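Structures incoming, each one as structure tokens.
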Structure 1
Amino acid sequence: MPSARLGAAESITRALCIGEQPMVLVRTVTGLERLAAAELTAANHRVIDLSKRQLIVEPTSATIVTNPPRLADDLFIVQAAVTDPGRTRAALTAAVNSLDLRGCPPGRLAVSASFQGTRNYNRFDVEDLVGEAVQRLAGSRYHSRRNGTAPPTERVDWRVVLDGTTMWVGVRPFDVPLHRREYRRHTVTGSLHPPVAAAMARIANIGEGHRVVDPFCGAGTLLLEAQAIAPSATYLGIDKATIAAARANTADHAPIHWRTGNARALAGQFDRIVTNPPWDVRLGIGDLAPYLNQWRRVLKPDGLVVAILNHEQAARMIGDTAWRIHDVYDVAVAGQHPRILVAEPARPRRSTPAAAARCPVAR
């Protein structure tokens with residue numbers, strides 16, 4: 001995970017020490033909002049508002065930036081918040097002029113903005129108004145994105161969100177978005193977005209001593225996120241062509257084993273299968289049935305599968321009576337809308353004495 005900028009953690013600690021309540025804006029992948037909220041709650045922070053792709057959090061300590069949530073796409077320390085100004089540019093200008101932005105971090109800055117609903121201004125209007133206001137108050141140098149010019153690498157990133165109720169203005173306490181992982185030096189076609197992989201690992205409820213396999217491991221993102229969340233398990237990643245990328249992404253001490261192999265011919269017994277089979281977009285695997293048979297064969301009796309599938313694949317697994325589906329999560333990632341399924345092999349129904357009487361054994 002990215003390291004917090006100098007002073008970010010201290011600003012939260014200082015506010016809490018003098019009785020002020022800092023607020024943090026957390027951005028998420030669509031469909032992961034409640035899972036991200038559960039992760040933050042488990043870390044003893046207070047989630048006070050939840051909406052599409054967004055959480056508003058009252059942190060109870062600086063750990064929200066020193067040990068940030070893995071399910072978050074990004075995170076910003078709120079600097080100011082006012083009522084959403086609505087659709088007119090005049091109201092937007094008035095709202096920006098009312099922001100109390102004293103004490104803003106100095107340095108070169110860039111602003112990204114988004115809003116909900118119909119407005120008679122665009123995102124660049126919002127970005128420029130806020131960026132120029134910060135420039136005036138903090139003596140910073142604002143770099144506009146309006147003409148397509150990339151801002152400098154060394155900068156402070158601001159985020160403005162108009163969510164229909166509130167206009168939130170925040171600063172990213174990291175040099176890069178939170179979804180970027182330091183380990184991720186290599187990707188391959190179909191590599192999974194790290195916060196989605198982290199969500200799958202949390203859903204899997206991996207325990208101490210569990211054996212976990214990903215038969216479509218790619219560059220290793222799913223198992224690397226799982227190992228960060230549940231380090232006392234053992235992990236095996238299998239792929240027919242991408243093991244070099246997975247190994248290159250793995251720290252030497254991480255207990256993850258990578259093996260070139262065939263997902264149609266698994267061996268061993270596992271407590272968890274967490275996997276991201278190709279979605280038949282840039283890579284294909286054809287019928288999912290042979291893989292479902294393999295998963296059922298190698299899972300222990302109380303094992304679970306957590307798989308992210310395209311809609312056709314998900315329908316195939318949901319309709320297979322050999323599986324009992326626990327949960328389905330619809331997400332939006334990489335321009336697609338896959339489904340995360342949590343399932344276990346269906347257990348055969350036990351025959352009751354009455355049923356046995358109705359179905360006598362042939363002699």
Structure 2
Amino acid sequence: MKHYSTTISLFKQMELKGIQSNLVILSIVINCFCHLHQMTSAFSVFAKILKRGYHPDVITLSNLMKGLCLNNEVKNALSLHDKVVAQGFRPNEVSYAILINGLCKVGETEAAMKLLRIIEGCRLCKSNVVMYAIIIDSLFKQNLAKEAYHLHSKMISSSIMSNVYIYNIMINALCKEGKIKEAKNVLCVMVKASVKPDNVTFGTLMGGYILVNEVQSAKHIFNVMTQIGVIPNVYSYNIMINGLCKSKRVDEAKNLFQNMHKRNMVPDTVTYTILIDGLCKSGRIADVWDLIDEMHDRNQQPNVITYNCLINALCKNYLLDKAFKLFKKMKEKGIQPTISTWNTLIDGMCRKGRLEKSR
């Protein structure tokens with residue numbers, strides 16, 4: 001957890017006691033104000049740096065650029081860049097990655113690519129895999145796959161080696177299009193390039209197979225990852241348990257859930273909710289209450305989705321009183337019902353002939 005406010009409070013106490021901060025501390029404080037979206041305060045501290053005769057370094061100015069980008073003030077960040085460069089300051093790889101990321105976040109991917117070309121053409125600094133990864137990710141998000149692959153090829157021809165993050169971006173894009181065979185080919189290329197796949201790689205591929213209803217293939221990938229030394233995490237288990245539940249293989253999902261316990265892995269609220277939903281939809285509502293108790297014992301609190309699954313199952317089984325009891329409990333815990341919650345209850349009342357009450 002980032003304790004930005006605490007850091008600023010300590011800084012103010014130092015100043016009140018007459019302890020003068022150095023450039024490192026002032027740069028840290030600027031970073032804190034930037035993350036709290038307090039840019040006026042950040043620039044006030046920057047003014048203090050100049051007033052005390054300190055020379056701002058690359059970290060100080062990069063923090064200000066990052067703060068402006070976080071506040072969607074990318075034009076101001078670029079303007080700051082132009083001013084400091086005109087004064088002889090040379091931003092580094094981190095500075096330019098911040099600007100490229102800022103441009104991509106506001107949908108200016110073309111401008112980010114132009115900036116990358118300027119960096120490389122004018123040799124402002126050495127371009128790196130981070131800059132390319134940010135733009136490639138943005139291109140895929142804008143459904144510009146052809147341009148993304150072209151940029152990746154350019155990166156490789158520039159002797160910048162691809163990393164696990166870029167391969168994961170490509171695999172994810174292919175899986176979303178249902179091109180699982182091509183995604184698996186990327187995995188093969190990745191392994192040949194001596195880039196080790198991680199949980200995200202395998203999780204994405206499993207999700208892709210589940211998307212095209214090939215749960216058995218997803219299960220095979222799950223087993224393969226363990227064999228090559230990638231230990232499945234909660235995210236991996238959640239994808240696989242969800243796939244099994246959706247294909248009505250709830251007993252297999254339960255076995256996988258038990259496997260988590262054997263590995264001393266704590267399932268999260270998402271895991272429990274997936275399994276609860278799977279059991280409810282397969283008509284095994286009696287089996288879910290032990291899971292609810294287990295959630296509480298493991299300090300994994302049910303959320304609105306968990307309650308919606310249970311309320312839906314109770315209504316469909318004409319257990320309306322239990323559904324309303326659970327609804328009341330949900331509200332007592334401070335969990336706000338969604339439109340889906342209300343619709344389920346109204347539909348349940350209509351089914352049981354309590355139309356007047358539903359009105």
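Could you tell me which structure in 1, 2 was used to calculate relative contact order in percent (Cα under 8 Å, 6 or more apart) as 7? Of the options listed, only 2 reproduces it.
Matching task: 0.60 is the computed value of FRET efficiency 1/(1 + (r/R0)^6) of positions 9 and 129 (r between Cβ atoms, R0 = 41 Å, to 0.05). Pick the structure from 1, 2. This figure was derived from 2. Structures 1, 2 were shown, and Cα Rg over 2.2 N^0.38 Å at 1.28 was computed from 2. Quick check: -8000 is what I get for helix-only ellipticity at 222 nm (-39500 (n - 2.57) for each DSSP H run of 4 or more, over all residues; to 500), calculated from one of 1, 2. Which structure matches? This value belongs to structure 1.
FYI, it's all coordinate maths here, none of it is from the lab. None of the values given here were measured: they were computed from a predicted structure. Cβ atoms are built from the backbone, for glycine too; each structure is taken alone.
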